[in-house]
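For reference, the structures are reproduced in the following blocks.
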Structure 1
Amino acid sequence: MNGLWIVVIVLIGFAVYAVSIYNGFILLRNRVNEAWSDIEVQMKRRYDLIPNLVETVKGYAKHESGTLEKVIQARNMAMSAQGNIKEMAASENVLTGALKSIFALSENYPDLKANANFMDLQRELRDTEDKLQAARRFYNGNVLALNTKIEMFPSNIVASMFHFEKRDFFELADGEQEARNAVKVQF
């Protein structure tokens, strides 16, 4: 009889432990989803600023339409990017490179550099880039915690039983980091 109670207590303890691990996975998955939502908010803010920036530049650099069209194409590509995070990150890298070219273009137009609207938009875009970087760090930290728990024993058993999958990091490409630094042009 005592042996039966011991077995029941061990099984109950194991069940409580398994539920605890499962709930931990749910918590981490929800944090990753929340962090991704923060990234999407900042990307949308960035997308909304770009048309205003392009319109401001158009007034000063009419014969630079090729550069402006590339920025709009990169914005549209980034907005329509769906699928995995690596594809989205690649489209964001292209957009950042296009923005780099628009700020480099401003060097050739002193009136544009002095335009208050352009400077406000540049400041807003820089602020958005900083918030986007913070959102990426938050997302990647949560992805790291989730992926680590999925790989560690004994939680990996629960992860495979309930089909929890590792997530991809939203990584900055070297070119994007260079472009991001270039966005911080001081006038």
Structure 2
Amino acid sequence: MKWFPGFNIILASKSPRRQQLLHDLGLKFTVQTKEVDEIYPGNLSREQVPVYLAELKATPFLSGLLDNDLVITADTVVCLGEQILGKPKDRTEATKILKDLSDGEHQVITGVCLTSNNKSHSFYSITNVRFKQLTSDEIDYYISEFKPYDKAGAYGIQEWIGAIGITHIEGSFYNVMGLPIQKLYEEIQKF
């Protein structure tokens, strides 16, 4: 079955995880990306940041959309308290982030923007994630084998570290991968 047959869906993301999630949802889509500087105002709340960035990523598509085009943009942030943890620049930063997340709870917030040529709708989803106390050996192994430099919070829940380290999640598992797929499905239906 082809869901949402009235739309020509465009995923504006290079993320292989987001592409796989949309594919798993049974959607037919194309991937198009346009570069934007992912800079946000410092006065935004942690929930507003990924929504702002998702909307920013949609901006270059606003001119030139056809009547049946639907652009999906998203951004995911990992938060420890009020601090937003970005993607690690190197091994040292990845190690520090994972040590900070170890033996505690953090939040993963994904903002999503749906854009057509006549309207736009944004939303976000929050998932609470708890890690066990990770050993230095576990952190070193994960970084060496999986090189999580393209991931906010320096980890992928679907990878080895998620399997051995995550003791509890509250909310959408797929949100932690980068797209709250169940909520996205409902929001596209309403759109």
One of 1, 2 was used to calculate relative contact order in percent (Cα under 8 Å, 6 or more apart), yielding 22; that structure is 2
When FRET efficiency 1/(1 + (r/R0)^6) of positions 27 and 75 (r between Cβ atoms, R0 = 25 Å, to 0.05) is calculated for structures 1, 2, the one with the largest value is 2
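Can you spot which of 1, 2 the value -28500 was calculated from, given it is helix-only ellipticity at 222 nm (-39500 (n - 2.57) for each DSSP H run of 4 or more, over all residues; to 500)?
On the way: 1: -28500; 2: -9500.
Structure of origin is 1.
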Working back from 53, 40, 26 (Cα extents along the principal axes in Å, computed), options 1, 2, answer is structure 2
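Only the coordinates and a few stated rules stand behind these numbers; no lab work does. Treat the numbers as computed from the prediction; the structure is a model and nothing was measured. Cβ atoms are built from the backbone, for glycine too; each structure is taken alone.
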